[in-house]
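Structures for review follow.
Derivation of every value follows stated rules applied to the coordinates shown; laboratory data play no part. Being a predicted model, the structure only gives us computed values, none of them experimental. Cβ atoms are built from the backbone, for glycine too; each structure is taken alone.
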Structure I
Amino acid sequence: MIKHNSKLKSINAVIDTGFTGFLSLPQSIIDELELPWSYSDFATLGDGSETLFDIHDANIIWDGQFREIEINSAETDPLLGMKMLRGYRLQVDTVQGGLVTLKSLPNISES
């Protein structure tokens with residue numbers, strides 16, 4: 001769920017393990033939620049090309065907790081990136097209609 005001012009929207013997103021950011025959304029959803037623009041940045045796409053993305057700030061509800069994240073504006077289906085999945089186990093049954101599960105990992109201090 002993304003929350004801005006009094007607006008709240010549930011988003012279904014595709015998990016993209018090649019996307020190192022938090023979340024990408026089409027500009028129409030960003031405009032609907034009136035998410036504030038933060039900055040623009042270049043990113044390398046899967047085909048090796050580079051493109052400029054507008055980055056917006058957002059407050060979301062993730063796993064029952066509020067989080068502040070950056071959202072990339074991209075004219076694709078919403079994508080869930082690896083920054084959002086940090087601290088979670090992702091399990092994918094790689095068959096048609098297979099189950100995808102996320103499970104929070106216990107806090108383990110990094111050495």
Structure II
Amino acid sequence: MDITATPVAGGMVVTLQGEIDLYSSPRVRERLLGLLKERPSRLIVDLSAVPYMDSSGIATFVEMLQQVRKQQGALRLVGLQANIREVFRFARLEQVFAICDTVDAAMA
């Protein structure tokens with residue numbers, strides 16, 4: 001799992017590459033929580049290079065959404081592949097998360 005963070009006007013873009021599963025989700029969680037200490041107004045997570053996500057990854061993003069909301073910020077998920085989007089849809093989380101096609105759309 002590669003995780004890169006890039007500051008942008010009004011927030012942070014985090015790009016994840018690799019599978020998010022039981023083994024990698026703790027690292028993703030730790031890194032995102034660390035970034036939230038900087039209190040970005042908008043956290044944009046680019047998942048376009050994530051081919052697989054299990055329930056532990058979903059749980060990580062639910063926790064991040066809760067943390068961002070406590071800080072009065074916004075969380076945007078970007079570039080979900082069809083299989084991952086389907087998991088969010090099946091869990092009815094597509095109505096809870098702001099899901100965008102591109103980083104530019106998430107910044108608008």
Structure III
Amino acid sequence: MRLITGRALDVLPRLSDGGYDMVFADGAKQEYADYLAEAVRLLRVGGIVAFDNALWHHRVADPAQRDPDTVALRELGKLVQADDRLRSLLIPLGDGLLAAVKVAA
């Protein structure tokens with residue numbers, strides 16, 4: 001295992017395509033869609049991407065909540081669900097964990 005520190009959108013583009021088994025994102029919620037794009041590129045088939053705070057204090061499920069972070073998390077869920085390369089699971093523990101396995105290149 002290797003821990004790489006730094007701003008995600010500065011670090012992720014420098015990493016090798018298809019060279020990782022897992023990408024865990026817990027950063028700026030409004031950048032999660034960009035993290036997803038990078039994660040799919042970085043993961044080998046069978047690898048997992050996971051996003052923390054996927055339920056965002058129960059705000060994601062409440063359509064009346066329209067703050068930028070909540071909207072970004074809703075969009076992330078739609079992007080993951082629409083991506084045929086991924087099979088996803090939302091774990092409703094704590095603040096929620098959205099995980100997806102890359103099933104195709």
Given -8500 for helix-only ellipticity at 222 nm (-39500 (n - 2.57) for each DSSP H run of 4 or more, over all residues; to 500), calculated: source structure among I, II, III: III
Given 1.2 for distance in nm of label points 7 Å out along Cα→Cβ at positions 12 and 68, calculated: source structure among I, II, III: II
Upon calculation of distance in nm of label points 7 Å out along Cα→Cβ at positions 52 and 76 from the atomic coordinates, which of the structures I, II, III produces 1.1? III
Which structure, out of I, II, III, was Cα Rg over 2.2 N^0.38 Å derived from, given a value of 1.13? I
